[in-house]
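Participant: Structures are listed in the sections that come next.
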Structure P
Amino acid sequence: MLVNPRLVAEGKPIEFSLRCNDGSYRCFQWDRRPAREEEGMFVTGRDITERKKMETTANLQKYLQAKKAERSA
């Protein structure tokens, strides 16, 4: 996997999707933080698939409402 080094250096979370064995996709977010005394780092990941689905649905609804209003004007 290729990751933008700037995002890693800034400590921003990294999001990406992985394909599961059943062919579906799951979205993950990875965060990192330094360990004590700069001896390494802790990396935590979480499944954000449901959140991404809700964001996509909300964005689609906003888009459709804007198009409807545009046609009515």
Structure Q
Amino acid sequence: MAQQPFLLTVEYEQEDDGRWLAEVLELSGVLAYGVTITEAVANVQALAFRVLADRLEHGELTPTPIQMAVAL
């Protein structure tokens, strides 16, 4: 039986100062800024993968396929 992927959702919004903030909803505290939407999303995706790798290394997460979606 195939494992269901671990789904990560990225939401973003523009701050009053013009920067974009992206957040992975399923990973508390995983958020990142960027000058553009693309930069903010790329930054938060990289951070999310670092957090997941750390959790795998420390046995806090079992290996499973990961799927990341950007909410429009």
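Participant: For relative contact order in percent (Cα under 8 Å, 6 or more apart), which structure out of P, Q has the highest calculated value? Spell out each step's value before the answer.
Facilitator: Working: P: 19; Q: 37.
Comparing P, Q by relative contact order in percent (Cα under 8 Å, 6 or more apart), the maximum is at Q.
Participant: A further question follows. Rg and Dmax of the Cα atoms in Å was computed and gave 18.1, 62; which structure, P, Q, did it come from? It would help to have the intermediate numbers written out before the result.
Facilitator: On the way: P: 18.1, 62; Q: 13.3, 48.
The read-out comes from structure P.
Participant: Determine which structure produced the value 1.8 for distance in nm of label points 7 Å out along Cα→Cβ at positions 15 and 47, calculated from the coordinates; the candidates are P, Q. It would help to have the intermediate numbers written out before the result.
Facilitator: Details: P: 1.8; Q: 1.0.
Source structure: P.
Participant: Also: For FRET efficiency 1/(1 + (r/R0)^6) of positions 23 and 39 (r between Cβ atoms, R0 = 30 Å, to 0.05), the calculated result is 0.15, so let me know which of P, Q that is. Numbers along the way, then the final one.
Facilitator: Numbers: P: 0.15; Q: 1.00.
The correct label is P.
Participant: Follow-up. Quick check: -10000 is what I get for helix-only ellipticity at 222 nm (-39500 (n - 2.57) for each DSSP H run of 4 or more, over all residues; to 500), calculated from one of P, Q. Which structure matches? Walk me through the numbers before you get to the answer.
Facilitator: Values: P: -13500; Q: -10000.
Comparing all candidates, it corresponds to Q.
Throughout, read-outs are computed from the coordinates displayed, never taken from laboratory work. In this text, all values refer to a predicted model and were calculated from it rather than measured experimentally. Cβ atoms are built from the backbone, for glycine too; each structure is taken alone.
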